[in-house]
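Engineer: Structures given as structure tokens follow.
Every read-out reported here was derived from the displayed coordinates using simple, explicitly stated rules and does not represent laboratory data. From a predicted model like this one, the values you see are computed outputs, not experimental measurements. Cβ atoms are built from the backbone, for glycine too; each structure is taken alone.
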Structure I
């Protein structure tokens, strides 16, 4: 009886398959898709395309890139017929890599420039994606939704050259930045209040006095800054505006009422923040190699467990912290706090921006098949694609229990303890390159598109994290920061997404100010305290001589133009 039922079921499934296939073919003349934008993919009913290898240049190095040999990578290959060959900056910067392309006028199929999109657009290297999206990108258009207008390049150019890869509808459930302290430092101090730089300094000082060396005999480092390469912006200068009550607007401070811009180093409050760093160096709590170490050296120190405190973003130090977790050294991993210069300031890390355009992916004029590429990106933006790139493959990386996607404990443990290896072997997180939904957005099944939501975040925390958070009456690190609605939304988004026109006077001045900053800020921090003001005054004078007033004027115009463009 059981066998007859199985045979009948098999016959029914076969008939259903024939019927569905016939219906799909009858409505698919010439291979054009007729699936609605709300379906999981707009390529499901298309005949399998010939395999094709696509070159993609990314401005961000990704040591966990899987070369499409992971579970997710292979699934995407089979689904789309596309193999991505990624190219990363070698021995240089994002800017250097794309500058060479512009000079040779030769480009790969896809590009993901960090700060060089303007240079590529000016060179005519990127094609306008708007017509392709209108005809072949229903899922892309659906994801961007009400923010689709923000993708236009400028007031004078309606073209869409970059598909931003930041999540649409993003809700921040956790904090990835701030000031970091090892859990063992906090425990030794009895979990003291960590609100100001003085609180932070006191905790480090108390611990290092009792523990001048680690268990394996290495000298303990109070605090290290990743200031030897481009991350000086992330670890050294950006925290100056966070600690003094301003949001991240790149190298500028924007008056929220008038939208007037000045280079943020010109704020008197920030001088005092750098004075505190100078003080930390003077009393021996700052790593002497902070401004000469290479990124690998910085990560190696963290991975050794020697560094008690960091001022950084999790994406920058996370690889080293994962190494500590892999060795079971959870006491040497980090809690994070919204530390300010004094209690009159609030950390504005989560001041709203609306949807942020900027860093993303573009198709070049040398692409061998732009239509095929936009369909590929549209698949990644589909519901099926979004679940795949964020969660992985059902039955292998997640299960569905009572209608909810759940990550098995052993998979979560791999992800939490060694995310770099997890990312490389599974491919999860490696293909967030197209239009995508942000954390907190739910799909039609009622599940979150991403794996970052409160319950999952708490599951992923180590026991040390949970212990520390409990001591501060919090369930996530985000709980320690001001609420999202504490500040008004910025009408221009975030000013760091505004690019200077390549070759413009403002861009030339800006590059000069960056060179000045990279020289003068380390010099001021490492100077004798008695010489700090003299060095900082020289820094400000150098900025003035470079034309910072003209730069501020031009950037103010750019901010106001953005406000006007986005208000339409």
Structure II
């Protein structure tokens, strides 16, 4: 449970919560529902929740009106609730991820505050929500942000209740793990279990795992996951569970699925890009976190560890003052236990998914809170004079941020073809070039930080980093996507062809091209036709048929074999396949470009 809020403590927390929620809102709400769904994952998840609502079921997930076994049910439940409140649309599909990211920021604040102090907690929350990958996935209709919430809840409940040898952590931690397993499967319990095992081993406390409370924890865990897993297994005669455990978990670990492969250093390299703009301090934060973990012999933390100073919002709400510790606080952060826990958390997820055969950037999202706390602690300790760093280190961080600014600006100019260096066949997004100005934000931030460093004003240095990160990541997440959206085909093809009209009795098919969001926007099943013969069979039926197919495939391979009259009723460029996609129908009464 979160600590009781009383008196000054309550006022402090409320102010900090306002800062964190305001920052999270600025990062996640602007243009949340403006871009159409991003395929593949957003389209599948949004449609699966819509079909569960349409079928009035809370148990069996389907996509394209067939059993979906890729993920458990938690996200679909949350999306169903969002659809009920706000209608079926992109904004509603993404809202659960937004709210989950807000709650995660507050939990990270509480965890870091308990581990260290209030300043570390406040900065850790800012670091987390303004890290590029966290912000991007907070905009996505995927289970990642929800899994992140329950992962942090698991570790917070453990940390808050294991102090002084307490055994009170077993049951609440098990319950939180159950929620994570309902969100994304066995990783919701296996990896937190590995983290705790390594943490206790590091502190030579493995005996704390030999506790009778494990049976009570197991019972609570099963009570959380059992009803749904049991029902879906029974109602699908074991098909869902067999496919989920065998294909979506075991096979995904031992062999690369859907060609999502990469070298063992894939995730470590990706962190340098996706932790932007805080990547400038990533290596230093991890290095000094490891040093902190080995600084002293193990010693228990006092109950309710972490004493706080004050924090203030500016009158414009555009900046914040990070609290400073009282004299009695200095040195508390040198206990190795929180550093050990964070290093185990960070390292377990990084190594596990680096070894796994299937690799996607979002797999390591659950390590970001540990990295955010390590980064915040590194900066706060440096600000308060607790760390003596090499003279080159912080200037190197400023230089790294300036490099980020240059990379973002140049990348936008190249992708928008403002600087024509890509071949004509490359994917380009005219109109993206002007957004290269976003790169001026980290550049201006680096300049402010450089002047603060030169003046010896470490507090201004850290505050500038936090404010600059929120502005930069917020702009990056909110606006360039609007430029890219017109180059996505599914929503426009469905609209232009008129197949989203529920009053029309039509059939849909695809050949050599498919994006899941077509099903979401059309709200109809889209069957697969593998070749020209299957397409001819599809068009031979009396009910009007509409076929989604790349224009080149149609003109070169399929149309010459057609014996029925057809017409093209919609056409749109699709940047996923870098080709024009058309909608062909045998409905002679259809009107092109509705």
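Engineer: Using the calculated result 15 for relative contact order in percent (Cα under 8 Å, 6 or more apart), pick out the matching structure from I, II. Could the numbers behind the result be given before it?
Structural biologist: Details: I: 22; II: 15.
Comparing all candidates, it corresponds to II.
Engineer: Using the calculated result 0.75 for FRET efficiency 1/(1 + (r/R0)^6) of positions 60 and 388 (r between Cβ atoms, R0 = 25 Å, to 0.05), pick out the matching structure from I, II. Could the numbers behind the result be given before it?
Structural biologist: On the way: I: 0.75; II: 0.00.
The read-out was computed on structure I.
Engineer: A value of 65, 51, 38 was derived for Cα extents along the principal axes in Å, for residues 284-531 alone; which structure in I, II was it taken from?
Structural biologist: So the calculation was done on I.
Engineer: Which structure, out of I, II, was distance in nm of label points 7 Å out along Cα→Cβ at positions 276 and 524 calculated from, if the result is 1.5?
Structural biologist: Answer by label: I.
Engineer: Quick check: 0.45 is what I get for FRET efficiency 1/(1 + (r/R0)^6) of positions 100 and 204 (r between Cβ atoms, R0 = 35 Å, to 0.05), calculated from one of I, II. Which structure matches?
Structural biologist: Structure II accounts for this read-out.
Engineer: If you don't mind, there's one more thing I want to ask. Given that distance in nm of label points 7 Å out along Cα→Cβ at positions 340 and 548, derived from a single structure, equals 5.3, which label among I, II identifies that structure? Please report the intermediate quantities before stating the final value.
Structural biologist: Numbers: I: 2.4; II: 5.3.
Derived from the structure labelled II.
Engineer: To test your reading of the models, identify which of I, II gives -17500 for helix-only ellipticity at 222 nm (-39500 (n - 2.57) for each DSSP H run of 4 or more, over all residues; to 500) when calculated.
Structural biologist: Source structure: II.
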